[in-house]
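Alright, structures below, take your time with them.
Read-outs: derived from the displayed coordinates by stated rules, not from any lab. Note that the coordinates shown come from a computational prediction; the quantities given were computed from them, not determined experimentally. Cβ atoms are built from the backbone, for glycine too; each structure is taken alone.
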Structure 1
């Protein structure tokens, strides 16, 4: 794991204060079939020491709800609550309501639409010159998990999953769907009683415009930004600080949540990502209260904490 440069001393106290009660709702700790630099317990310990209120672990291939329960039971002194999520990719059977019901019953918080198995992601990989290491070296290539039928309508199996999410008051995250699919799935989700929506990293992969961000935020979704896509020294950096400002201003501070999307090898840790992300937001002129809203308050409300 690479080491981030130290925070400037005059900001260290401010950053630490802003991160009290913070939540990382999108973090790739391990074990995982893909290489990870930190595991779920190591992450929980690091975030607890920094005063984080919660984390939500995300793996592209499994729901980490069992691990979350074990950490909660056996490490009660940790300040950070550990939750997990499920991503509706091939390994869990795609649009599988049984897997979603199981995740809900075990305390899972977020259901992600397909990521590596989204048709949009598969199309993006062809031009991005990137492939998920697990897909290429340890597993057969992903096959698309569709969300729309031939007529461009939300599929019945997706509706079944949305009903499970609504019944259990879970969070629906858009994953790597194309933004045009996200609009349709979110509209259907709201009709079926889903109230907790997250638009996943509009800055990359999903082909969203700032108008999409404004519109999806206006329909009640939180817009989630992956700090790893904006930070210097990140191999996933694809956008500038000014891009982040435009994204935040499009949705508004009250509809924006920040996540690390970190945990991969060869990068700074999720905690360091948050520390540097807070500094970046300071440089952009956001107040300490506004930054705390985006790293803590909005996410706590989204998760019902």
Structure 2
């Protein structure tokens, strides 16, 4: 069960913003529907090559560096193991095994460092980035985080030193933003500190019922992000993860919202709307209502037809 954790920064915000409160504070609705959801909807356990390394796509791999976060999002895809601090820390031996696997698979050109939140363990992050960036095959590195939103004070000199370990490759920082209230002076200061140390900062968002499932909220969010130098990259349909069913927005409503946003936002400010199809391969872009299309199913990256569930 995903435990509760809040930073002092978020404790202040949730007092005046019900939407952010809903993101981080446990709810009685956190049961699960075994017919509709699963603990591991993206089948990461099945594609774990060695502890801490998920190799699901040919040319890129996911490194789960830690299961620690500054605060725990109630809709987390990895809520099955995030907050398990005893089992969720990568060791030197694990890093050795990951590097050995990468050397045996030269087709892997890109690494996504995630967790948990890798910026919460800057010493470990520096060690990992140093080792990964020395591999000639690795051409691109990404680091996923929510630290500037969850606890911006932690984006300190240790974090910056960790990011500076990458000398050769482009390093992209992927920050999760869900609501415009998360763009506040403390978070903006953290972003300003981070920007000189990475190639680019992009954002990822998730459609969340009762948080951001309306046009105005997302318009304000994406406009606000581009104004502080962050490119909105993805907005996801909420994964069908057990315990987070109450966050899932009606699929038709999502496409209506994104169709309106695409007509109002600049191309620079509008993220790609995707579905990480349960049991499938790839983050499949969802067409918008500028075209007629079948909302009942899609093809994944392997050409497999995936029926889209409805809650």
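Ranked by relative contact order in percent (Cα under 8 Å, 6 or more apart), which of 1, 2 sits at the highest value?
1
For which of the structures 1, 2 does the calculation of distance in nm of label points 7 Å out along Cα→Cβ at positions 67 and 267 return 1.5? Label of the source structure: 1. Computed over structures 1, 2, distance in nm of label points 7 Å out along Cα→Cβ at positions 75 and 171 reaches its largest value in 2.
Suppose you compute distance in nm of label points 7 Å out along Cα→Cβ at positions 27 and 155 for every structure in 1, 2: which one lands on 3.3? It traces back to 1.
Quick one: Cα extents along the principal axes in Å came out at 47, 45, 39 when computed from one of 1, 2, so which one is it? Corresponding structure: 2. -11500 is what came out when helix-only ellipticity at 222 nm (-39500 (n - 2.57) for each DSSP H run of 4 or more, over all residues; to 500) was calculated for one structure; which of 1, 2 is it? Considering all the candidates, the number was obtained from 1.
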